[in-house]
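Chemist: Pasting the structures here.
Just so you know, all these numbers are worked out from the coordinates, no wet-lab data involved. Predicted model only: the values in this text are computed from it and were never measured. Cβ atoms are built from the backbone, for glycine too; each structure is taken alone.
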Structure 1
Amino acid sequence: MPQSAESEFKNTAAAVSVLRINHRPFRDKRITTHVALTARAFGASSILVDEKDSELEDGIRSIVRRFGGSFHIETGVDPWKLIRTFDGVIVHLTMYGIPVDDAMNSIMSESTGRPLMVVVGASKVPPEIYSRSNYNISVTNQPISEVSALAIFLDRLHKGAELKSDFGGRFRVVPQTKGKKVQIIPDEQDSLRILNSQGASQGLVDHCMAVERLALRMARGTVANIAIVRAASLLHDIGKTRVHDITHALVGAGILEEMNIDSRIVNAVRKHTGAGITREEASALSLPELDYIPSTLEEMIVAHADNLVAGKSYTHLEDVVQAYRRKDLTEAAERLIELHEKLTELLGTDPDRIVDSLNVQGEQNSIE
C-alpha cells in the first residue's frame with residue numbers, strides 16, 4: 001500500500017538538516033534566524049551554522065521551547081568536515097542550479113532511507129560546494145532570498161505535509177480571518193498552578209493527579225496527543241472549585257476558555273462527565289443543548305480515566321457500571337460500557353488491566 005504524504009513526511013523529516021555557511025553574526029543574524037525558522041517550520045530536524053553565534057542559538061531554542069518540536073540548532077560547526085564526511089544526499093540551493101521540479105523526483109528517490117543535507121549560503125559560496133553537492137538546485141534562476149528558496153524546496157520535498165504537522169508546543173496559533181489568537185497548552189506544572197490559583201483543595205488535586213497517571217498510561221503507544229491528555233486530565237475537574245453538580249464540566253470549560261487554554265483541552269474538560277451527555281440529556285439537565293459526547297481519542301481517554309478513579313483510588317468498569325445502575329442511570333451505564341470497549345480496541349488493551357497495574361504499583365510503593 002502506498003504511503004500517504006503525512007507518513008512520508010514523518011519518515012523523511014527527521015533525516016533533513018540544513019547547513020548554513022558563511023554566516024556573519026554582525027551582519028546576517030536576522031536573515032539566518034529566518035533561515036532557521038523556515039527550516040523548522042517546513043520540516044527539517046536541525047540547522048548547522050558555521051560561525052559560532054550563541055545569541056542565534058538562544059533565540060531559536062526559545063522558539064522551540066514555546067512552540068514545540070524537537071528542532072536542533074548548533075553553531076560553530078566545521079562545514080567542510082561535515083560535507084566531506086556526510087553519508088547522505090547533499091542538495092545545494094543556488095540560482096545557478098537545475099530547476100527544482102526537474103530534479104525533485106530524483107532527489108526524493110535517492111534520499112529514501114538516507115539523511116539529506118540542504119546547503120544554503122549567506123554569501124557567495126566556494127566552488128567546492130558545487131562539486132561536492134549531489135544536486136545544485138535552483139528554485140528560480142532569478143535573484144531570490146535563500147529563505148524563500150529553502151521554504152519552496154522543503155515544501156516540494158515533503159509534498160506539503162509539513163504544513164499540517166503538530167509541533168506540540170505550549171503555544172498554538174489559531175488561524176483567524178481577522179485578528180490574532182494564540183492558545184496555551186499548559187504543562188504539568190502550569191496545570192497544577194492553575195488548579196491552585198482557582199483554590200482547588202488538596203483532595204481535588206490528588207484526584208486530578210490520579211486521573212492524569214491513568215490517562216497517560218492509557219495514551220501510551222497510541223496516536224493521542226500526550227500534551228493535550230496531560231493538561232485535560234489534570235484540569236478536568238477545575239469547575240469543582242466553583243460548583244459541585246453536573247454543571248462543573250461546563251463551568252470548568254468556561255474557566256479555561258477565559259485563560260485562553262487550547263480549545264482541545266477545553267473540549268475534553270467540557271465532555272468528560274461519564275461517557276458524555278447527549279443533547280436530549282443536556283436539555284433535561286438544564287444544560288445548553290450541545291453534544292457532550294467525547295469524540296476525539298484524547299477526549300475519550302480523559303473521560304474514561306476519570307470514570308475509573310474514585311477519589312485517588314483506581315477502580316474497575318464493573319464497579320462504576322453497578323454504581324450507575326443503582327442510580328437508575330441505565331442508558332449512561334450502557335454508554336460507559338461502549339466507551340470502555342471502544343477504548344480497549346483503540347488502546348490494544350483493556351483499561352481495567354491498566355488499572356490493575358497501577359494498583360499493583362501503588363501497593364509496592366506503600367510497602368517500600
Structure 2
Amino acid sequence: MDINEQLVAKIKSLYPGQGFIPLHIPRFLGKEKEYLIDCIDSTFVSSVGQYVNRFEEIMQEITGAKYAIATMNGTAALHLGIRLLNVKPGDEIITQPLTFVATANAIAYEHATPHFVDVDEDTMGLSPSALRLRLEEIAELRNGVCYNKQTNNKIAACVPMHTFGLPARIDEIVEVCEEYNIPVLEDSAESLGCYYNNKHTGTFGKLGTFSFNGNKTVTSGGGGAIVTDDEQMAKRAKHLSTTAKVPHKWEYVHDEIGYNYRMPNVNAALACAQLEQLDRFIEVKRSIFSEYQAFLLDKDEIQIQQELPNTISNYWLNAIRFDNTQKRDAFLEYSNNNGVMTRPAWRLMNELDMFQESPCGPLSVAENLANTVVNIPSSVNI
C-alpha cells in the first residue's frame with residue numbers, strides 16, 4: 001500500500017465499524033439526557049436557569065479564571081470581548097491569518113480592521129517573534145497609546161488563536177503586547193483543557209473566549225464563554241449579553257445597545273454534562289494523537305503537529321503536514337473518496353474577499369501551512 005492507503009487504513013482501525021468516519025463528532029456518554037430532561041421539566045429552557053449558573057461555575061473551576069460569562073456561541077463571545085476592550089471604528093486589531101473566519105469577523109463587527117501577522121510553524125498560532133518585528137516596523141506610542149504610524153490608526157488589541165488545540169506562545173505574545181500597551185484577547189475556541197506553563201489558555205490576556213459548537217471537544221450544541229479576572233469587564237459582559245437590560249422586577253429599561261447573546265439553559269444543561277467528562281475526553285484524544293504519532297514516526301513525507309514541551313494540548317483536531325501541496329491534495333482526494341473525512345486548514349483570512357485590503361506583515365509561514373496541513377479524524381473513539 002502507498003502512504004495514502006496506509007494512513008486511511010490506520011484511521012479506520014481507530015474508528016472500526018463506521019461506514020463513514022467524520023472529522024469530529026460529539027460523544028454523549030454522561031448525564032446529558034438526565035440534565036436535559038430536568039431542564040425541560042423545570043420549564044427554564046431559555047437564558048435563565050440553574051444550568052447556566054452551573055456552567056459558568058464549572059468554567060471558572062476548569063480555567064482558574066475569577067469570572068466566566070456564558071454566551072450563545074464562540075463568535076458572540078469574541079464580539080463581546082472586542083466591545084469590552086473599547087475598540088472603535090477604524091481601529092486595527094492584530095491577529096493571525098491562519099484561523100477560523102469568526103476571529104476576523106468579530107473584529108469587523110465593530111468596524112475595526114484585522115491586521116494580520118504571521119504564525120509559528122510548530123504551534124500554528126500567532127508568532128511572538130513575527131509580532132515583535134512587525135510592531136518594531138509599524139508601531140509607535142503616542143501618550144501611551146499604540147498607533148500604526150503607516151496608517152495612523154490606533155492598534156487597539158491583539159487576538160491570538162490557539163490553533164487546533166495547540167497552545168501558542170501566549171506568554172511571549174502578552175509580553176510583547178504589554179511593551180506597546182496593546183490588550184490581549186485570547187481566542188481559545190479550540191483549546192478547552194489546554195495549558196501553557198501549567199496555566200489554562202484564555203487566562204493570559206485581559207479576556208479569553210471559548211466555543212462549545214457541535215464539533216468541539218465538549219459541546220452544548222451551540223454555546224460560548226468569556227473568561228476574565230477583571231470584575232468590571234465580567235459585569236459589563238453579562239450586561240451586554242442580556243440586551244443591556246437594567247435589572248428591575250417588571251420594567252424594561254435598556255441603557256445602551258446590547259445583544260441577545262446569552263446561552264439558553266437547555267444548552268447549558270448539555271454543556272454541564274459534557275464538561276463533567278472533559279478530563280476523560282482529553283485523555284482519549286491524547287491517546288489517539290499518540291497512535292497517529294507512532295504510525296507516522298518513520299514516514300518522512302508526513303509530520304504531525306504536536307504540543308510544545310511546556311504545554312498540554314487537547315488535540316482537538318490532529319493536524320498533519322505533507323512535504324508539498326501535491327501530496328496534500330492527493331491525500332485529501334483519496335481519503336474523502338474512501339469514507340474518511342479530512343480537510344485542509346482554512347483559507348488564509350487575508351485571501352478572503354472581505355479582508356484582502358487589511359494590512360499584513362510577511363506571512364510566509366502561514367502560507368506554507370495553509371498549503372500543506374490536513375486535519376484528520378479526531379473524535380473520541382469510545
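Chemist: Output the label of whichever structure in 1, 2 has the greatest value of volume of the Cα convex hull per residue in Å³.
Modeler: That would be structure 1.
Chemist: Where is distance in nm of label points 7 Å out along Cα→Cβ at positions 96 and 288 largest, in which of 1, 2? Don't jump to the answer; show the numbers that get you there.
Modeler: Values: 1: 6.2; 2: 2.1.
Biggest value here belongs to 1.
Chemist: With mean count of other Cβ atoms within 10 Å over residues 160-167 as the yardstick, tell me which of 1, 2 scores highest.
Modeler: Largest value of mean count of other Cβ atoms within 10 Å over residues 160-167: 2.
Chemist: Also, quick follow-up: Work out which structure the value 13 belongs to, where relative contact order in percent (Cα under 8 Å, 6 or more apart) was derived from one of 1, 2. Could you put the intermediate results ahead of the total?
Modeler: Numbers: 1: 13; 2: 25.
The read-out was computed on structure 1.
Chemist: Match the computed value -16500 of helix-only ellipticity at 222 nm (-39500 (n - 2.57) for each DSSP H run of 4 or more, over all residues; to 500) to one of the structures 1, 2, and report its label.
Modeler: So the calculation was done on 1.
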